[in-house]
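Each structure below appears as structure tokens.
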Structure 1
Amino acid sequence: MKFLLILQGDGDPHLQRDEFERVAYDAGELVGGELLADPQLAVQLPASEPTRIDGYYVVDVENRDRAVELARLLPDARAADRSVEVRAVMHSTATDF
């Protein structure tokens with residue numbers, strides 16, 4: 001099952017995530033991830049306040065419990081003013097094209 005680990009918060013988005021990346025990569029569960037540009041550079045339709053999301057990882061794991069276990073390795077899950085949202089990916093996009 002694929003899960004999106006959404007990094008969000010007001011604190012420093014440039015935390016060291018080496019332990020998470022090593023563990024997830026070595027287990028063959030890390031699909032990818034990126035830091036996002038500053039929310040002030042985003043365009044939202046309709047116009048609204050920028051979100052606090054500043055990065056994400058995609059993991060492919062056996063179950064939700066494993067996704068949560070990996071998310072707990074992220075310093076965002078322990079840092080003040082930061083959090084990690086774990087959300088299941090329902091299906092791949094653009095599969096019909």
Structure 2
Amino acid sequence: MTDANDDYVYDEQTGEWRPASELAAEAAAGPTVVDASGTVLADGDSVVLIKDLKVKGAGQTLKQGTVIKSIRLTDNLEEIDCRHDAIKGLVLRTEFVRKR
């Protein structure tokens with residue numbers, strides 16, 4: 001008879017074998033949104049762009065180091081909803097931002 005603590009599952013995100021009970025606890029807590037450096041993001045956080053981004057439809061480029069305040073998380077773990085002075089309804093990918 002095996003105990004749940006003895007079962008290990010391969011976690012594809014980290015590339016490690018982890019206890020099944022640990023993965024189950026993380027799944028119950030819900031998914032987390034992380035920035036380019038792996039820091040957890042939450043609603044209302046401020047982020048900084050880590051590279052220049054051309055904004056489709058606006059004809060503008062947001063420069064590296066631009067601060068975006070009051071982000072909102074979306075259903076997609078790889079996107080955040082935010083607002084910039086000149087651009088409303090801006091959606092950024094989390095791979096291009098770092099928590100401030």
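Laboratory data are not the source of any read-out in this text; all were calculated from the coordinates shown. Since the model is a prediction, treat every value here as computed from it, not as a measurement. Cβ atoms are built from the backbone, for glycine too; each structure is taken alone.
Out of 1, 2, choose the structure whose coordinates give helix-only ellipticity at 222 nm (-39500 (n - 2.57) for each DSSP H run of 4 or more, over all residues; to 500) equal to -5000 when calculated.
Considering all the candidates, the number was obtained from 1.
Could you tell me which structure in 1, 2 was used to calculate distance in nm of label points 7 Å out along Cα→Cβ at positions 11 and 75 as 0.9?
Working through the options, I get structure 1.
Taking 24 as the value of relative contact order in percent (Cα under 8 Å, 6 or more apart) derived from one of the structures shown (1, 2), identify that structure. The partial results should precede the final answer.
Working: 1: 48; 2: 24.
Computing relative contact order in percent (Cα under 8 Å, 6 or more apart) on every structure in 1, 2 gives 24 only for 2.
Looking at Kirkwood radius over Cα pairs in Å, point out which structure of 1, 2 has the largest value.
When Kirkwood radius over Cα pairs in Å is computed for each of 1, 2, structure 2 gives the biggest number.
The value 3.3 for distance in nm of label points 7 Å out along Cα→Cβ at positions 27 and 51 was derived from one model only; which of 1, 2 is it?
Considering all the candidates, the number was obtained from 2.
Who wins on distance in nm of label points 7 Å out along Cα→Cβ at positions 19 and 43 among 1, 2, i.e. which is largest?
When distance in nm of label points 7 Å out along Cα→Cβ at positions 19 and 43 is computed for each of 1, 2, structure 1 gives the biggest number.
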